[in-house]
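**Student:** Listed below are the structures to be examined.
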Structure P
């Protein structure tokens with residue numbers, strides 16, 4: 001334990017997502033010494049302590065009992081064992097999970113409390129541009145939901161869903177979504193090189209195009225289909241590209257890919273809940 005100041009929020013797991021949330025809390029004005037991060041890796045604890053000034057520990061410590069919120073950021077397959085270790089110290093806290101796939105019924109069974117909010121964040125949270133899907137069990141109060149909103153706000157946007165099963169769709173869309181965007185950026189960079197541009201030129205063009213198109217779609221009142229049609233003159237270059245994509249079944253394959261991701265999210269929930 002790096003020091004013994006009172007804490008009000010504790011993170012079990014100190015990886016990238018936990019670090020993004022901790023950084024956001026500190027930017028909001030939360031005193032760093034009131035934040036505890038538990039992680040078994042000494043280098044990770046040293047980094048968090050030196051860069052963010054938070055308290056750290058390598059395992060269960062009595063100070064956990066003071067935490068009003070526990071953020072679970074361990075690997076889902078590690079949660080059951082971790083819950084048995086930490087549950088005796090965290091029974092009165094609100095539990096917030098950023099673990100993919102693990103359902104709240106299973107968490108509640110292992111933690112001995114139903115006061116759980118489950119989140120599906122994504123990696124742009126690391127730069128404050130994330131999208132987080134949120135589900136609260138009925139035992140979570142409105143005030144506690146508002147506290148979670150404040151917890152998420154520095155990392156980007158949030159969306160509450162009414163059914164936990166909807167988080168599987170959120171996982172398929174925004175949770176896995178950055179990888180889809182990176183995939184298309186990679187493809188545009190490859191095409192740029194094949195057409196004689198440099199990899200860096202391709203990267204600059206792809207990133208600016210994605211960023212600009214996303215900003216335009218966010219600000220426009222028209223749906224994306226109308227924006228697409230405005231760029232597409234029949235017989236022109238965009239028409240040639242889109243016709244080729246349609247003939248190759250890219251849209252259908254893309255939708256099917258997200259359905260596959262949603263199914264896999266459900267399967268992981270079954271596996272992790274055993």
Structure Q
């Protein structure tokens with residue numbers, strides 16, 4: 001964290017700010033009373049080495065049109081001054097309830113009924129993005145909030161930002177370090193992410209939510225694995241889900257976690273239809 005709460009509050013003319021976390025693209029803060037309002041906002045201050053205002057605005061302006069309950073609302077892109085440096089910030093809705101990562105870390109797994117509702121909510125949000133030719137590229141438990149802590153109300157955050165990276169920069173995309181466990185085999189091979197890559201990530205998330213474990217990796221041995229070894233693990237069948245897992249979810253996870261061919265994973269909209277039993 002390279003700035004403090006006082007500096008963030010001042011930059012947004014806010015009463016107060018508190019740090020929420022850092023990730024691939026920057027630091028996220030809860031800003032209270034921004035511009036004299038009574039509301040809380042989630043603000044992501046982007047790393048200057050990867051983003052600048054004009055580029056971000058051009059790349060994500062279309063994302064502001066989404067009003068889906070499963071997709072975080074992006075209100076504006078703003079340039080702020082921190083010390084002597086200009087930084088680009090995304091101003092989004094603040095979602096109470098914590099992330100899927102927080103829930104899994106606490107050992108709070110959903111019931112069978114909750115798991116199916118979570119899967120449907122997540123896939124409906126992904127289907128909405130894909131229908132507009134938007135790819136998330138970094139779906140993982142830390143990027144899925146649970147509105148009011150409710151498993152039935154997942155909300156995707158941090159979506160679409162990788163679009164502002166050039167083809168040349170993509171091979172050095174920092175999420176290759178931070179999100180390796182959730183990346184598809186093709187992403188681990190430094191290929192450009194596509195809709196099928198989001199579907200793979202959904203499969204990893206759903207398996208983890210239902211079982212409490214990563215479908216391929218023994219987390220205790222994670223530090224001993226490099227990208228090539230992860231790729232090899234991801235191209236074999238995943239660990240079986242518990243017998244108690246909903247059958248409809250088990251079928252989806254099996255399909256989503258197909259390494260090749262990519263089209264075998266199907267689409268998010270097809271998965272939503274399958275969950276509805278139609």
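**Student:** Supply the structure label, taken from P, Q, corresponding to helix-only ellipticity at 222 nm (-39500 (n - 2.57) for each DSSP H run of 4 or more, over all residues; to 500) with the calculated value -16500. Don't skip to the answer; put the middle values down first.
**Tutor:** On the way: P: -16500; Q: -10000.
Only structure P yields this read-out.
**Student:** In terms of volume of the Cα convex hull per residue in Å³, for residues 202-249 alone, which of structures P, Q is highest? Let's see the in-between values first.
**Tutor:** Working: P: 92; Q: 82.
Max of volume of the Cα convex hull per residue in Å³, for residues 202-249 alone: P.
**Student:** For mean count of other Cβ atoms within 10 Å over residues 98-105, which structure out of P, Q has the highest calculated value? It would help to have the intermediate numbers written out before the result.
**Tutor:** Values: P: 21.0; Q: 17.5.
Comparing P, Q, the top value of mean count of other Cβ atoms within 10 Å over residues 98-105 belongs to P.
**Student:** Another one. Figure out for me which of the structures P, Q the number 6, 25, 30, 20, 13, 6, 1, 0 belongs to, where P(r) over Cα pairs in 10 Å bins from 0, in percent was derived from the coordinates. Let's see the in-between values first.
**Tutor:** Values: P: 6, 25, 30, 20, 13, 6, 1, 0; Q: 6, 29, 36, 22, 7, 0.
The read-out was computed on structure P.
**Student:** Here distance in nm of label points 7 Å out along Cα→Cβ at positions 42 and 210 was calculated and came to 2.6; which of the structures P, Q was it taken from?
**Tutor:** Working: P: 3.9; Q: 2.6.
Attributed to the structure labelled Q.
**Student:** Identify the structure, out of P, Q, from whose coordinates distance in nm of label points 7 Å out along Cα→Cβ at positions 114 and 138 was calculated to give 0.6. Mind showing how you got there, number by number?
**Tutor:** On the way: P: 0.6; Q: 2.7.
Traced to structure P.
**Student:** Here distance in nm of label points 7 Å out along Cα→Cβ at positions 82 and 106 has been calculated and equals 1.4, so which of P, Q was it run on? Could the numbers behind the result be given before it?
**Tutor:** Details: P: 1.4; Q: 2.8.
Working through the options, I get structure P.
Bear in mind these aren't lab numbers, they're just calculated from the coordinates by the rules spelled out. As the structure is a computational prediction, the values presented were derived from the model and not from experiment. Cβ atoms are built from the backbone, for glycine too; each structure is taken alone.
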